[in-house]
1. Which structure, out of I, II, III, was mean projected area of the Cα convex hull in nm², for residues 147-186 alone calculated from, if the result is 3.3?
2. For mean count of other Cβ atoms within 10 Å over residues 115-122, find whichever of I, II, III sits highest and give me its label.
3. Quick one: mean projected area of the Cα convex hull in nm² came out at 16.0 when computed from one of I, II, III, so which one is it?
Structure I
Amino acid sequence: MKLTTLTLALSIALGSSYTVAAEKKEEKKPQTLSEMIKGQTEFAGIFNLYQDEKTGDHLMVINESQLDTPFVYFAHTIDGATDAGHFRGAYRETKLIEFRKYFDRIDIVSKTPRYLFNENSALAKASEANISEAVLASIKIEKQEEGKIAFNVNKLFLSEALHKVSPTPNPNDKNAKKRFKVGKLDDKKSRIIKQRPYPNNLDVVVDYVFTNSSPTVRGSGAIS
C-alpha cells in the first residue's frame, strides 16, 4: 500500500513540473528584429549589416523590394601570395546575382549576363530557354518582419560560395604534383575584417586562411 502511494505521488509531481515548464515555454515570445539587433554594431548601407560584439557574426538585413533584383558582384584581391594565384589589386571576377526567397530561405542566384533580348520582340518569349542559373548559396531566414528580411552571412562570406578564392588546377598540367597547393579553406581561422557600406554598394573585406598540414611542395618565402 505504501509503495502504491509513493508511486502515485511521484507521478503527480512529475506531471506538475512538466505542466509548469510547458506553460513557461509557451509564454516565451519570438524576438522582434529590433530585439535581435539590439546592442550590435550597425553598418548601414544598401544592405544593412549588424555585427554581434561577442561572436563577431554578421546579420544582413535586406528589403523585400530588393528581392529578384540583379546586383553586380565583383571580387578583387587586396593582398595575396602569387603562389596561390593572387597579388595586390588583381581583379578576380564579376557576376550578376539576385536574392530570391524560397520558403524560409534566401537563395543567392547567379544570372547569366551574356544574352540581352528586345522586350518588344517575339524572341523575348524564349529569353530563358536553355539557360541554366546557379544557386550559389541558400541561407536560412532568421527573421522576416515589416518588409525586411534578416539572415546570417558569416558562412557566406567565409566560404567560396560567391567566388572561388583557391586556384583551379589545370587537368592537363603534367607538373601538377610539383606545384605548391594551398590546401583547404579554414572558415574557423578566416575573418571578415572590414565592412564598408555605401548607399549604392557594399564592400566586404575577408581574410581567407587556407591550411595544408602535410605539404609535399613548399611555397616561396611569402608563404607562412
Structure II
Amino acid sequence: LNCVANGVIQNEGIFEEIYIQPAAGDAGGAVGAALAAHYLYFEKQRLPQKPDSMKGAYLGPEFHEFEIQQQLKKFKPVYEKLEGKALYAKVADWLADGNVVGWFQGRMEFGPRALGNRSILGDPRNPDMQNKLNLKIKYRESFRPFAPSVLAEDAHEYFEVKSDSPYMLLVQEVRKSHRKELPKNYHKLPLREKLAFERSEFPAITHIDFSARI
C-alpha cells in the first residue's frame, strides 16, 4: 500500500507491467495464504492472467432495495428516491455547491480503498474541501489530502500517468498545466507554510510535492 514506492517503481520502467493487489495489507493475508496453499501444498501450476484475474475489488456484501427500504422504515429519515440522470444531476449540483456526498452502491470494496461503491465525494476544486472532509467527517489532521477519482481515459489530461490505476495504489504528479504559480522559494519554506498555498486547480487532492494518489 506504499503508493509513493509503487509510483517510483512504475516510473523507473524496469518492468513492462506491474500489478498491485488491492488488499495488500492485513486483509489480503487470507488471499496470500490461500494462494500459498494452492501452489505449494497442492503443487498447482502458476498461470498469471492479465491484466487482472481478480476482475475488480468489489467482493464484499451488497444490500438490495428491499433491505434498504426496511432500514428506512425503521429509522424514518427524511429521504427522496432518485434514479439515473436525475440522481447524477442532483449529486453534481450538491458537489458544485460545496457539499459532501456519501455514495453507496453495489458490493463493498475488498481492501482499504474506497473505489466508488462506499465513497465520500467532494469537489476537488473547492479550496475548503480538504479541511472540511478531514475535520468534520474523517476526524484526522487537516493537512491530509484526498485521492482523485477520474475516468481512466481522461487521467492523462490531469496527471502524469503511465498506466491505469484501478485500485488507487499509485502516486503520480499533477500535470504542470494544472498547477498554480507558487513563490520561487516554495520548496525552502517550512511545511506549515507550504500547506497554506493552493498548489493546483484541484487543491483538495494535490500533495505538497504536486503529486496525487491516483
Structure III
Amino acid sequence: MNKSEVEQVLITVKSGTEEALNIKIYKNGILARRGCGGLPGVKISGMSFTGNSEYFDKVMQSVSQQILDQPINHEEKIITGSLEYLVAFYGASSNGDQGERAAWTKSVALRFFMDEGTSFRHNLLGFVDGFAIEAMKLTDSWYFDIMMLALEKMKSESLPEQTLATAPPTEEALTQDFQSYFEQVSKKDLPGFVKDKRYVSDKGVIHSLTIEGTDQSLSYKFEVIQ
C-alpha cells in the first residue's frame, strides 16, 4: 500500500476486554476519539467533521513508506492478562465513501497482542506506542472540548459546527468518566486546552473557562462573558 493511498488511520489500545483508546482520523476531515489511553477506560466519545485534512496530514508525517511495507500481527500466549496495540491504515474505497461507511479495499495493520508481563521488544512496537501517544497529544485539546460538551453541555467555539459527543446514559457512569479523564490527562496541559477559548451553553450564553489545580486536585469554573 502506497502512503499516498492512505485515507484513514485507526489507533486502538486495549487491556483485556477494556478499550483504553480509540482514535480514527480521516483524510476527508472526520476526527473521532474515545479514551485517554489509561484505565478505567473513558467511555465519552466524540466525532467532528472538520472539513479539512489538518489532523490527518500532521499524524501522517510520522508514517514512512517503510512502515507501510512492514505489516505485522504478533500474538503470544496470555498468562496474566492481555494488552493489545493496533495501528491500521486504510484506503482505496470501493463505494465512493471516504468516511465511516467506506468499503476500504487496501489496508495495512501493525498489531501486537501480548501478555501484560511480556519481555517482547520490536522496533515497530516502539513505533506503534509512540504513534498512539502522538495522536493523543494532537487531539487532546479537541477531546477536552468533547468532554466539556458531554459533561457540562458547553460547546467550545473551537469545535467544528458538525460535532457529536456521546456520553454514558447514567449519572454514575458519567461521574466515573469525569474522574477517570481527569486522573489520566496531563494536568500541566489543561490550562493550554482552554486558552483563548469561549464556550456556549445550550441556551446560547457565552462563557469563559478557568482551570486551577495540582497533581492531587483540580477545579474548573465557567463564567459568563458580559
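Laboratory data are not the source of any read-out in this text; all were calculated from the coordinates shown. All values reported here derive from a predicted model rather than from experimental measurement. Cβ atoms are built from the backbone, for glycine too; each structure is taken alone.
1. III
2. Biggest value here belongs to II.
3. That value comes from structure II.
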